[in-house]
Structure 1
Amino acid sequence: MSTHRQTVTITYETAARAVALALEIGAERGLPTVAAVADPSMTLIAYGMADGATPHSAETSQRKAQSSASIRRRTGEIPAELAGPLPLATGGTMTTIDGGAPIVFGDLHVGGLGIAGGPPAMDAEIALETLKRLGARTEGMHP
């Protein structure tokens, strides 16, 4: 019987870089973006909010990060039959709104990125571009 297990997680430095990149990409697209990074245990590691972003985007970005960190896939890829039950069953912690993406380096899942501030499709594009510039895996993740 094993007495423990090890968990791989994103560093603060990498999480903060992801947030900075996301805000930069949002600005390039004229969108006041909010970005959050959570580790695989759904704990918030880094967060940033561009000036002019809407207040509700703060919570939405965190839910997207936590959801993608937990399920290891884009929030927009969650099956339709879970769109209602998932947020309800988790007390609103999880969301199916697109804009969340898992953060994977090589074969290591280290967390989730959540982007909010625009339409979900644009949030998803910013999330994937952020991962690309960060050097994380993006194959198989299409907005």
Structure 2
Amino acid sequence: MEPSEKFMPINTDEIEWQEGKQVLGLPSGIKVKIIAEASDEVSERVDKFVRFPPGYTEPRHEHAYYHSTLVLEGEMHVAGKVLKAGDYVYGGGIGNPHGPYHYPVGCMVYSAGRALKMSQIHVEPGSDVPVSKKVDGD
């Protein structure tokens, strides 16, 4: 990752959506827009939008980074709560499995992740196998 600039104005509509399976290792169907990837003297970070289609379920997983996730639109069903625009989730880190998360009406979130060494791939708890391999079978 490149060192962070101290000030980064970004027009997000100029950034292309990517397939979430390749970026995050999640099952097919989601889109990801990477807003910024950078490092500083403390850690590496990634800021992104993630769009989940109606009916999508994000399987139980873990990943090597901590993230703050803000719901921008739609609904995210997490641990018995229905989160809507303005609601927030924090979590992550290896050894801290979480999910499944459900998106019955679809959802778009802003997620900011940080780690000493960033890897965005979501893996089966206790393994290094991407959850997409179990669900999509490839």
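Every read-out reported here was derived from the displayed coordinates using simple, explicitly stated rules and does not represent laboratory data. These numbers were taken from a predicted model, which means no experiment stands behind them. Cβ atoms are built from the backbone, for glycine too; each structure is taken alone.
Numerical summary
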read-out	value
Comparison of 1, 2 - label where Kirkwood radius over Cα pairs in Å is highest	2
Which of 1, 2 yields -12000 [helix-only ellipticity at 222 nm (-39500 (n - 2.57) for each DSSP H run of 4 or more, over all residues; to 500), calculated]	1
Which of 1, 2 leads on FRET efficiency 1/(1 + (r/R0)^6) of positions 75 and 115 (r between Cβ atoms, R0 = 25 Å, to 0.05), largest value	1
Structures 1, 2, by mean count of other Cβ atoms within 10 Å over residues 51-58: label with the highest value	2
Comparison of 1, 2 by distance in nm of label points 7 Å out along Cα→Cβ at positions 19 and 107 - largest value held by	1
Comparison of 1, 2 by distance in nm of label points 7 Å out along Cα→Cβ at positions 27 and 99 - largest value held by	1
